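Student: Presented below are the structures under discussion, each in the form of structure tokens.
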Structure 1
Amino acid sequence: MFLIFFEAQKYIIMYGRTSAQKFLFFLAIILFSQSCKLDPEVSSKTTDFESSITVVSRLVGEPNMLNPALTTQANSRRVMNQIFSNLVHYNTKTLKAMPMLAKKLPIIQEITEGDNKGKLLCNYEIHEEAVWDDGKPVNGYDVEFSIKAILNPRVGAAPYRAVAISFKDMMIDKTNPKKFSLVSDNYFLTGVIFTDIQIIPEHIYDPKGIMKNFTIKQLSNAKGASKLAESDSRLQEFATGFSDEKYLREKGFVSGCGPYFLEEWISGQRIVLKKKQNWWGDKLSAKYPLLEANPEKIIFKPISDVTTAVTELKAGSIDVMTQITSDQYSALKESTEGQGNLNFHEPLQMAIYYIGLNNNRPKLSDKRVRRALAHLINLDEIINTTMYGYAEKVVGPFHTSRPYYHKDLPLIEEDLEKARDLLKKAGWKDSNGNGIVDKEIDGELTELKLEYLSSKAGVTGQKIGTIFKSKARQVGVDIELVVKEGNKVAEARTKRDFDLFTSGWSQDPSIDDPYQNWHTDSDTPSGGNRFGFGNEESDKIIEEIRTLIPEERRTELYKKLQEIIYDEQPCIFLMIPSGRMAINKKFDFIPSVRKPWIFENKFRLKK
């Protein structure tokens with residue numbers, strides 16, 4: 001280096017400064033290229049730096065498990081999205097369905113003859129490169145097993161069974177088991193069913209091969225499957241093993257064909273995922289964006305307390321935070337740390353907030369009582385007080401962006417006089433003068449006291465509950481706000497052990513299938529109809545919606561269903577929230593409106 005400097009000085013004296021600058025530039029190029037040759041690790045270090053990205057992401061609560069057939073919990077799905085793969089899913093930017101584990105979107109044909117006439121034939125092929133962690137190929141037998149596990153009536157998979165039950169048979173190509181065909185009912189979402197079903201390895205989750213003894217054809221008939229489960233104990237044997245603790249949370253047993261594997265789970269502290277070496281999807285991600293996986297590690301930290309999470313976000317202990325309460329979000333945007341280190345995003349989410357009512361409880365079985373409670377809500381107050389304006393009003397279970405959203409249904413306004421009148425007509429009055437209305441139920445004087453269930457992490461829900469409680473007291477209804485851990489709230493909803501609870505639906509980009517949340521068949525412990533809603537008329541409407549019918553007819557049915565729900569008031573619909581998300585500026589990522597909004601596998605360091 002000294003000799004180069006000496007030569008440069010001599011060059012300046014002899015030929016002038018401009019020519020010397022050219023000389024120095026030329027020498028710099030030589031020096032750089034020589035240093036690269038002398039140190040063969042320079043280029044690999046740069047690559048290692050890029051591939052050693054670690055993303056630390058906050059979860060609002062602890063996942064209850066990591067078995068994709070047994071849980072719909074949002075915290076669990078957030079983690080499982082990185083471990084397991086779907087055949088197809090929605091593009092996080094365009095929201096259009098596209099292949100993931102499959103090579104192409106399914107080729108769907110109507111069957112015109114034979115026993116399956118009128119049904120649909122769906123043809124798939126899985127990537128040749130796709131393998132499980134032990135190197136065994138992912139094939140049609142794994143897909144078949146994943147469907148049969150869900151259809152097993154002894155397995156607690158009712159939410160997924162509601163969509164998987166449309167599959168009636170399956171044929172696997174014996175010469176190439178990565179090719180297979182599924183026979184489906186005439187179901188309008190057949191092509192995107194697998195956006196809800198993650199594929200799991202048969203040889204790991206069913207080591208005894210129990211489910212090989214049964215067919216999709218047998219299990220897709222709900223009544224027949226139920227009888228079969230009563231007579232054949234093997235279905236219960238599989239269900240017991242499938243729900244064993246090791247398949248819920250243990251490294252090596254929680255196993256998928258996604259880019260990451262479970263390295264560590266310390267309850268209440270962290271869940272660490274590590275990218276697989278030589279993951280097969282790396283070769284295909286340029287053509288198949290859903291297979292993109294950049295960080296070497298993803299660390300999920302369950303932090304239910306928003307203030308604690310914001311503090312860690314400011315300190316850089318976590319990189320990503322969603323579901324920030326509106327007041328904390330506004331303050332964070334104005335803070336020195338927020339302006340210096342964070343990017344903020346507020347997309348209108350594909351989600352609806354609501355207050356769920358247990359229609360089967362004697363106190364809430366009369367729809368006049370449920371409507372009276374709805375008249376206690378001032379949506380403007382709720383949105384401005386709890387969301388700082390980051391929300392939009394909604395009157396039913398479908399997103400306002402849907403073409404079939406029923407805009408003609410009037411919003412239910414706050415009206416305490418109407419609420420009192422409805423309660424009176426339903427037989428509720430304050431007979432003893434203590435300020436709480438009462439009524440004789442089953443021969444016993446019962447006061448209208450209700451428990452309002454909210455999770456510790458659900459600060460917005462707690463605020464809504466506090467406002468609700470205050471308004472209810474004015475009409476003689478006593479509401480007690482009960483705050484529990486998120487998993488306890490989920491357990492209570494599953495068991496239908498609640499009066500009221502606050503929650504939200506995240507929705508897919510595809511058109512809505514109301515079966516899971518509104519059909520009476522879904523009013524089961526693991527089903528999505530937690531309200532006890534439904535009758536023969538609403539069930540028939542839902543069943544017709546799910547068939548391939550003209551769009552105009554489906555829109556008509558959607559609106560009729562909304563009218564029934566509006567009249568029965570099984571829930572109090574509140575608002576569509578704007579996402580309040582913050583991401584460390586060192587990362588290059590734009591949140592999606594597709595749940596769960598943040599996809600850590602796509603994070604890159606900014607150049």
Structure 2
Amino acid sequence: MKALLSGNEAIARGVYEAGVRVAVGYPGTPSTEILENVVRYKDVVYCEWSPNEKVAFEVAAGACYTGARAIVTMKHVGLNVAADPLMTLTYVGTVGGLVAIVADDPGMHSSQNEQDTRNYARLAKIPVLEPSDSTDARDFLVAGMDISEKFKTPVILRTTTRVAHSRSLVELSERVEHEPEGFKKNPPQFVTIPAWARPMHVKIEQRLLDMAAAASVSPLNRIEWGDKKLGIITNGIAYQYVKEIFPEASVLKLGWSYPFPDDLIRQFAAGVEKLLVVEELDAFIEEHVRSLGIACDGKNLVPNVGELSPMTLQTIRAKMEGKPLPAFGPVEQVKTLPPRPPVLCPSCPHRAVFAALGKFDVIVSGDIGCYSLGASAPLSRIDTILCMGGGISVAHGMKVAGEKKRVVGVLGDSTFFHSGITGLLDIGYNKSAPVIIVLDNRITAMTGHQDNPGSGATLMGEPAYQASIEDFARACGIKRVFTIDPLKFNDTIALLKESLELPEPTVIISRSPCIVNDRTALKPPLKIDPAVCKRCKMCLKLGCPAIEFTNGVVSINNLLCGGCTLCQQVCRFNAIS
């Protein structure tokens with residue numbers, strides 16, 4: 001039977017078919033839908049949203065130690081968080097198969113950078129597999145489990161945004177069970193003290209050579225001979241573009257791209273007159289091909305910034321053939337369509353916090369989440385964004401550096417549980433005095449409303465303990481801990497004013513549900529009385545999409561308004577009811 005699946009759905013199907021027992025991860029676009037689809041098989045696969053990627057990787061490692069097959073999912077920046085256990089697990093090795101599915105985001109559609117995960121594979125000296133479509137995604141997950149168990153190594157399955165979200169037909173198979181034998185004690189294998197870790201490193205280097213030999217004969221890598229005037233080495237989604245724009249060329253498709261299949265690369269290069277390497281982001285393959293003494297084109301023609309596209313390759317082909325560059329002008333915008341910059345949703349409670357912060361001359365260190373939109377006009381109340389948990393730690397760093405302005409750190413509840421607690425502990429321990437605001441809507445909103453340790457439910461739909469941000473804050477040594485409803489706007493401003501005047505740290509938990517996730521929070525829409533409205537535009541400064549300004553008239557779109565009353569509270573003329 002065949003099914004039309006996205007890359008993420010196909011990976012989930014591969015998890016089921018490969019006999020995986022444990023599937024864990026942390027949500028992050030473009031990887032989120034993998035576990036959301038794996039949980040459909042929860043009768044045979046244990047599924048979990050972990051507090052962060054490091055924890056998830058360690059859970060998967062523990063599962064594989066027992067002989068069970070396990071996966072861990074994350075986006076590319078999540079691998080930064082999980083790098084610590086990854087680098088040591090490569091020494092320890094696996095028992096049951098372990099595949100880390102890492103989704104890169106070329107073009108930064110929803111990410112703070114566009115790093116290339118393949119560099120981690122080289123650093124950790126482990127295999128990386130790169131699917132080009134949904135069939136590859138399913139097949140490579142299954143193959144990755146076999147490679148992991150054969151060579152006793154974790155494996156990275158690297159996808160990208162286009163592969164994760166594009167759809168193609170996949171031939172479905174039945175599940176093949178792999179019964180774990182249970183953990184077998186062997187300290188020299190599992191305990192990485194220096195005396196035992198040194199010989200582990202020697203084994204890794206030999207394993208790398210063995211895997212390179214295996215990659216050269218693996219069906220995951222293949223030569224497609226065509227016109228031998230031009231040979232193209234490519235991988236991932238770039239393979240699809242190459243086949244479209246260079247249909248006549250000979251192609252070496254690298255599905256198992258690291259360790260490099262040197263024998264296959266040499267064979268292919270010897271069979272073509274001119275060689276081109278087409279890959280997204282870094283010159284990972286190209287640099288190695290050149291190190292083999294093989295001349296090739298690559299990043300002199302192919303961009304190393306942003307994602308590739310058929311249009312990009314058409315331009316590359318024109319340059320190679322000395323023809324005029326194709327003119328790809330921007331699609332003309334329909335003049336009647338208004339601009340649609342990303343904004344916080346109508347009635348989002350986070351808007352009230354940023355509007356309140358706008359009353360004070362403070363520095364605001366932000367974090368990763370939908371509240372990052374607080375940096376945009378007209379709110380313009382986030383000054384820095386670094387990484388998960390950075391909202392707290394950056395604020396602390398500014399204070400201990402002697403910053404004279406008051407500093408406010410802002411982050412969400414899922415981000416707090418992910419990596420904010422240790423930063424708050426640092427503040428309590430080392431005695432700086434920023435104000436920390438945790439925007440608690442009881443859900444991981446930005447990636448599609450996944451549960452977290454504070455939401456009261458697990459990925460598998462079971463009720464769970466709701467972790468208390470207040471208790472964590474007090475345990476970190478913070479004495480001033482307050483919980484507010486941010487939509488009580490004057491109270492929010494008053495608490496901020498009081499907290500900013502004190503020489504000690506304050507944690508404010510701004511608790512109000514995500515209006516998209518919890519529809520019970522919706523209230524009747526508001527309206528503006530044009531006879532009373534003075535056109536002062538104070539309500540427009542909230543940046544709410546439901547408030548419109550047309551031909552000098554301010555109005556509220558009752559199809560968008562969620563009745564949060566924030567605009568009503570800022571209106572000085574009682575024009576909103």
Structure 3
Amino acid sequence: MRKNTLFVLALCVASLSSSWGQGEIYEQDQPVEKIQGKYLGLSIPIRDLPDIDEKTIVYEKNEGNVKENRRRPEAVNPNALPKTEDPARQQIYPKSNWDLPTGVNFFGLQGAFPPDPSGAVSDLYYVQAVNTVYRVFNKDGSAAAGAKTLSSLWPGSTNSGDPIVMYDRHADKFVITQFQTGTNEILFAVSETDDPTGAFYLYEYSFPSFPDYPKYSIWSDGYYMTSNTFQKNVVAFEREKMIVGDPTASMIALNLPSFSTGYGFRSVLPADADGDLPPYGTPNYMFLFQDDSWSGVAEDHIRVLKMEVDWNTPSNSTIGLHQNIPTEPFNSVFTNSWDDITQKGTTQKLDAIASIFNYRAQYLRWHNYNTVMLCNVVDVNNANKGGIRWYELRQDDANEEFTIRQQSTYSPPDLDSRFLGSISMDYNGHIGMAYNISGPNSYPGIAFTGRFHWDALNEMSLPETFAQEGLSFQSGGNRFGDYSHMSLDPDGKTFWFTGEFIGNNGSRRTKIFSFSLEDIVSVSDEDFLEPALNVSQNLDVILVNGTNLSDGEMYVQLYAVNGQEIASKIVNVASGELTSTFDKSNLSSGVYLVRIGKESFQRVQKIAITK
């Protein structure tokens with residue numbers, strides 16, 4: 001239900017800032033709308049909601065409507081590159097008879113077709129959701145609460161699906177979302193405390209058309225969302241109010257610029273902040289790519305949009321083009337249908353979910369620069385063999401411009417395809433990537449790989465490892481799943497992934513597992529001692545102590561929880577130890593963040609100040 005709706009009109013002017021198409025100017029009227037959501041109150045504690053057996057729930061999307069909304073892209077340019085094999089395809093793969101170790105590896109929820117698994121992790125819990133069902137787990141894989149239907153969380157709602165789970169580490173809150181078909185709504189649930197088995201603040205936001213395929217991110221001035229719809233498809237929700245249950249929480253909604261996609265599927269990924277938040281007021285950057293085989297696209301490139309929100313004066317809010325970044329050529333179009341990926345033992349193919357970046361666009365702040373991790377499936381040989389094209393973008397703090405530091409296509413030399421990936425970087429600069437694997441030699445399963453920050457650029461250096469091998473093939477349709485989800489543990493070093501695999505007798509199952517590349521270093525190097533940060537208080541002083549660090553200069557910074565820098569200094573590390581202090585006498589009560597680090601290394605720790 002809408003209340004206090006404000007209509008204003010802003011003019012957005014954006015110019016291309018890369019060598020591709022330099023000097024082109026786009027102008028577009030952007031209707032800006034601020035809409036107050038409907039507050040549904042505080043839920044009863046999740047632990048007290050009725051449990052269900054998720055195996056008895058069967059949910060299937062209307063595949064025809066989804067195809068109509070998604071609009072398969074067409075390859076119309078006969079001169080598109082590459083003509084043959086992907087030029088960025090990784091050529092050397094590690095030969096090893098050992099697998100990467102997992103921390104935990106347990107079965108997630110089932111009972112949906114497709115499941116669309118999403119999950120996020122806190123210090124104590126992992127929360128997973130699939131279409132129709134969600135559940136809170138302890139981090140060892142044991143159940144903290146029983147499985148619950150999504151509809152039980154929001155009174156009067158239905159199990160419409162496309163859920164996304166986020167952990168807002170800056171506020172110690174879990175966020176669970178889903179859409180509502182028919183009534184065109186987005187439902188938000190924000191945990192009252194850091195315990196996701198407790199109560200949630202509940203919100204409902206209405207849209208003029210169905211907000212299909214919503215993708216979310218956490219930012220300092222809002223929860224951001226994009227959706228595959230024609231109106232109000234880039235949105236910021238009023239995070240500061242939602243995390244405290246303020247019933248007046250609103251959203252600011254704009255239309256995606258018409259020049260922002262070369263075909264009809266409006267899937268754009270908003271930057272999702274891990275680590276410390278960017279300073280309040282920092283624009284949120286959104287990412288999509290353009291394939292030169294599509295109509296009107298001159299060369300393959302990543303398109304970066306910039307959305308700026310002004311909650312005090314909504315008419316100042318804008319979205320426009322920030323950059324076009326040329327990439328190595330790629331082929332993102334598989335077939336004219338959704339029958340892309342081969343399965344072992346059957347002629348039934350699977351939808352690769354091609355032509356979009358896979359969830360999520362992880363954003364990390366470092367000293368003097370920021371990183372964004374992206375990945376998508378590509379056809380590596382123009383013969384429907386899927387591989388994962390991945391990118392590390394770096395943004396210079398001084399000029400806000402993004403450049404590609406790394407780009408590569410991961411596709412080992414076999415007949416199997418890799419697709420539906422999700423990728424993140426840890427606080428050491430190491431990268432973890434997990435994905436589905438299927439082909440003539442493999443039933444649809446889940447695998448992962450990674451690289452250390454000191455490895456040669458553009459290579460995943462660690463052996464491909466199955467977290468879960470497929471046990472049979474899927475029949476009855478090509479809808480395998482629309483997304484998977486990699487999240488980073490608050491410890492800054494452990495990756496958590498949830499994805500789909502096919503179990504016995506064609507059952508659709510999900511798995512949840514974790515892995516840490518830093519743990520691999522500690523096992524392989526007997527002299528390795530894990531870097532550590534300890535933050536404490538003594539009277540009017542915040543004490544900062546780092547151990548097992550590399551000697552030399554390191555920055556030490558104090559931030560407010562909204563990302564505002566309060567103090568910064570450079571400290572010399574000697575014999576692996578760092579000691580520093582901050583004056584807290586003038587600080588208000590609240591949560592703050594202390595960060596130490598240098599290029600490709602950081603540690604972040606919260607501290608609560610009380611007066």
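Throughout, read-outs are computed from the coordinates displayed, never taken from laboratory work. These figures come from a predicted structure and were not determined experimentally. Cβ atoms are built from the backbone, for glycine too; each structure is taken alone.
Student: Can you spot which of 1, 2, 3 the value 25.6 was calculated from, given it is mean count of other Cβ atoms within 10 Å over residues 138-145?
Tutor: Only structure 2 yields this read-out.
Student: If Rg/Rh (Cα atoms, Kirkwood Rh) is computed to be 1.02, which of 1, 2, 3 is the source?
Tutor: Comparing all candidates, it corresponds to 2.
Student: Among the shown structures 1, 2, 3, from which was the value 212 of volume of the Cα convex hull per residue in Å³, for residues 250-361 alone calculated?
Tutor: Derived from the structure labelled 1.
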